[in-house]
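Just so it is clear, none of the values below were taken in a lab; they were calculated from the coordinates. It should be emphasised that the depicted structure is a prediction, and the values quoted were computed from it without experimental measurement. Cβ atoms are built from the backbone, for glycine too; each structure is taken alone.
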Structure I
């Protein structure tokens, strides 16, 4: 099993902290976000780790020299492209089961292990208690939340659309998923066909997932109930630091192992 961490973004909502460091190197607690992610990966024996860089790539690569055997891909067009385009820079890794992680999230080992153990072809981690975290991060959770609608078998049928009510939000995608080896050839073929028809360079990951759903790719959820966080803005950091006791277990995981 391989890992692809998408770390090309600029993190404009975290400026001035991201003037000199990429978003994933912003610290919360005692470590940077990327260190939490990689240490969590290693704790569950995921060692084939690939990082897609972009903004301040050399700074990030230098930071990660302390870890053995991390491979890198670089999206030189990071200012005008999005995560899907970054992911495809690592397409050489699509010959195995692949865990794909955003680089602005911190999550528990238990969440990652649950994803690893999933037998489904495409498994997407969603937080069913998402409103607890969003209510901490912002006064109005609906200003940032996106749709996530499930069928009776907990397959995703809608994801990533802006909404103005809670009716179409049965959870929130946290930025962590797994795609199994056997489905990759079909996904690659679908992507190549799609790219020939439309410009996919600026496509969001959730937009691509929705297109896969619309083309009858099964997409099963891995339900969680908290135990993670996203750092997307200065306001996130401020509110998390004011409530850091809530995240003590998450930030300290693995210290005594």
Structure II
């Protein structure tokens, strides 16, 4: 299995990284992609990718942090070129859930991440919440540029998913699909083609059932894999094989 999105720099994962790695390997995880959210976050990620062959990282600024950490495509490109284990750009995107007044700042930040992704030809890890139309509007500007897009922790509508499929986007399923109130999301993942799906924990957040309420960690990804296999009506081994291959195809 591959955890395509975790935050190993966040506590309690960072201070317990040796135990986290042991449990990850015991669960059958072959890769961990630890995701950057701030400048400070990246300092820890640079240390983490040296810890184990299992760990890879990204560079990017979360939309909630865009007003605090103003980033340019040049900064992103320079940092990624320094480290072969930094294989993606993000987490970036748009989040208007709390009626953020910094929409223009978020959009500007996303555009800088896109510019860097096009230059480096590596995937964008996209966070989108209450911003479906705005996200599609921006992607439409780059329709002919062959953007590599991964929709992290996807919880969007079927209509949004279908529009993103037209862009060749990949979709990552998190522990949310195991929640009792996620029936609509489960229906959406039935529609998304199997060759476009990855799995993630978003740990230490969003622990899946039956671990809900606890601090999440990569080894819990097996519960998300089990539920997704049930949704797609395939075996767990087939689900794991396909999602792992999809990760490897996207991040080549």
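Assorted remarks:
- Distance in nm of label points 7 Å out along Cα→Cβ at positions 68 and 236 from the coordinates reads 3.2; which among I, II: I
- For distance in nm of label points 7 Å out along Cα→Cβ at positions 188 and 244 computed as 2.8, the structure of I, II it came from: II
- Structures I, II were shown, and mean count of other Cβ atoms within 10 Å over residues 148-155 at 13.8 was computed from I.
- Structures I, II, by relative contact order in percent (Cα under 8 Å, 6 or more apart): label with the highest value: I
- Winner on distance in nm of label points 7 Å out along Cα→Cβ at positions 116 and 204 once structures I, II are ranked, highest first: I
- At a computed 1.7 (distance in nm of label points 7 Å out along Cα→Cβ at positions 76 and 156), which of I, II: II
- If helix-only ellipticity at 222 nm (-39500 (n - 2.57) for each DSSP H run of 4 or more, over all residues; to 500) is computed and equals -12000, the structure in I, II: II
- Highest-scoring entry among I, II, by mean count of other Cβ atoms within 10 Å over residues 20-27, is I.
- Distance in nm of label points 7 Å out along Cα→Cβ at positions 92 and 212 derived as 2.2 - corresponding label from I, II: I
- With distance in nm of label points 7 Å out along Cα→Cβ at positions 132 and 196 derived as 1.4, matching label from I, II: II
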